[in-house]
Structure P
Amino acid sequence: MLFRQLFDLETWTYTYLIADLKTQEAILVDSVLEQVERDLKLLNELGLKLKYCLETHIHADHITGTGKLREMTGCEGIVPENAQANCANRYIKDGEILKVGDIEIKAIETNGHTDSHMAYLVNNTHVLTGDALFIRGCGRTDFQGGDAGTLYDRVTQKLFTLPDETFVYPAHDYKGQTVSTIGEEKRFNPRFVGKNRVSFVTFMDNLDLPDPKKIMEAVPANQLCGKVASAIN
C-alpha cells in the first residue's frame, strides 16, 4: 500500500493519497482545490489512476478539489451519507467498505463536528479521522448541525475502541503534528482525558471560536463538489 500525507499550508489541511501498487488504483481523501495541480503531478509521476475522491465531510475551511479532479481524471466523487452534495457520484454509509485494488477502506460514522461525517479505517491499520479527532484535540461542534454530545459518543465509542496501535491521521493540524495513535489520544488528548460526556459538552459549548475564514464560500462550493459561485453564475 502506498500512503502519502499531503499538506495545504493556507488552510492547514491534510489530503491523503492511498494507492494499491499492483493495480495502480488510487484514492484522494479531502482534496483541496488549490492543490489539484500538485496532486495530479504526483499521480502522474507515480503512474497512478485516480479512482475516487472521498470526503470526510462538507468542509467549511477550504474548497474541495473533487469537481476539478473529476473533470480531469474521470474519478468518482464520494461523500458521507446525508451530506448535502447532490453533485456527488455516490454516498458512503456507516460500515460500508470501499475497495481500491486490494486495499479496504471502511467508513465509520463519526457525526458531531457536522451532522454528516465519516472517519475511514484503511486496512485496519490507519484511521483517517477527519475533523472528529485531531492530534491532541477535536473539531468544533457549533455549526453545520454539529453536536458536542454526539461527537463525544462517536469518538469514545467508535474511535477509541479501535486497537491502540491504530495510526491516527486527522484532516487538519495547526501545530505541525503529522500522526498519532489511538492509544496516545486515549491517554493524552486533553479534550477527552478526565472528561465525561457532560463536562465535554460544557467545554465545547463555551469555546467561543470565530467562524472559519472561508465558511461563506467554502460550504456552498463544497455542496457543489468544489464549484465556486462566481464560476457558475
Structure Q
Amino acid sequence: MNIVIIGQGNVATNLDYAFRKKGIACQMVSSREGLDHLPAANVYIYAVRDEALPSVVAQVVGVGKSLHLHTSGTMPITVFGNDKPHAGVFYPFQTFSKARVIEDFSTVPVFFEARGIDDISAVYSLALTITSHVYETTQHDRERLHVAGVYACNFTNLMYTMAAELLQNTHIPFSALLPLIDETSAKIHTLSPRDAQTGPARRGDENVMNHHMSLLSEEQRTLYQCLSSEIRKRQ
C-alpha cells in the first residue's frame, strides 16, 4: 500500500509520520502546487482547510479507482464527486502541531465514514494500522464531535492564554498553574466534568466572584460573568 497526503500542515505532518513509522509508503504533496500529475497511490488523503477542500478535490483527476479520504470534522463525503466513487472520511480526533509530532498515535481515536461496504472495510483497516481506537460514525455525530473538541481543546487553550496574561505583571510564572491544569485534566478520567467542577461559582461564593471582577477589565469581567453563570446553571 502507498499513500499520498495532499497538504503539508499540522494534520498532514502527523499522519505522514504515523504511517511511515508503521512502514507504510507515504508522501506529502503541497495542495498549493499543481495537482495535475500526482504520484500514483492506493489512497489519497486530503489534509487541507475546509474552505479549500472542494477546489483541491476538483483538481485531482484520473485517479478514480483509488480511495479518496478527507480529514475534516465537518465536511461531508459528498465533497467527492462521481469521478471519485471510492471515498470517505478519515478524521483523527486530536490537536496536532508540526512542532510537536505525536510519537504514539495508537491512542488517537480515528472516526471514519465511507460510501460502500468495501470502502468501509478499507478505511477501517487503514486506520487500524496506526491506532487501535477506530470508530465508524455519521456526519451528524462527527459535526457535534468537532464542536465538542473546540470547547474541550481550543476554548480551553484560550483560557490558558488569558490566565497567562493575568500573571504577566506579577512575579508568578505560568508554570505555577501547571499542577492545577494537570490535576483538572486527570480528574475527568474518573469523574464526570460536572462532578469535577470546583471554584467560587460552583460554591455560589458571590463575595469572591465580586472581588475577582474588581481586578479585571470590562471585557474580562463580561466573560467571567458569562462563564460563572454557566457553571451555576449546571449545579
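Only the coordinates and a few stated rules stand behind these numbers; no lab work does. In this text the structure is predicted, and so the values were computed from the model without any measurement. Cβ atoms are built from the backbone, for glycine too; each structure is taken alone.
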Please compute distance in nm of label points 7 Å out along Cα→Cβ at positions 89 and 153 for structures P, Q and give me the label with the greatest value.
P
Using volume of the Cα convex hull per residue in Å³, for residues 129-168 alone as the calculated read-out, with 64 as its value, let me know the right label among P, Q.
P
With helix-only ellipticity at 222 nm (-39500 (n - 2.57) for each DSSP H run of 4 or more, over all residues; to 500) derived as -6000, matching label from P, Q
P
Comparing FRET efficiency 1/(1 + (r/R0)^6) of positions 49 and 225 (r between Cβ atoms, R0 = 41 Å, to 0.05) across P, Q, which is largest?
P
Computing distance in nm of label points 7 Å out along Cα→Cβ at positions 41 and 209 for each of P, Q, which one ends up highest?
Q
Suppose you compute Rg and Dmax of the Cα atoms in Å for every structure in P, Q: which one lands on 16.7, 50?
P
P, Q: which one has relative contact order in percent (Cα under 8 Å, 6 or more apart), as calculated, at 18?
P
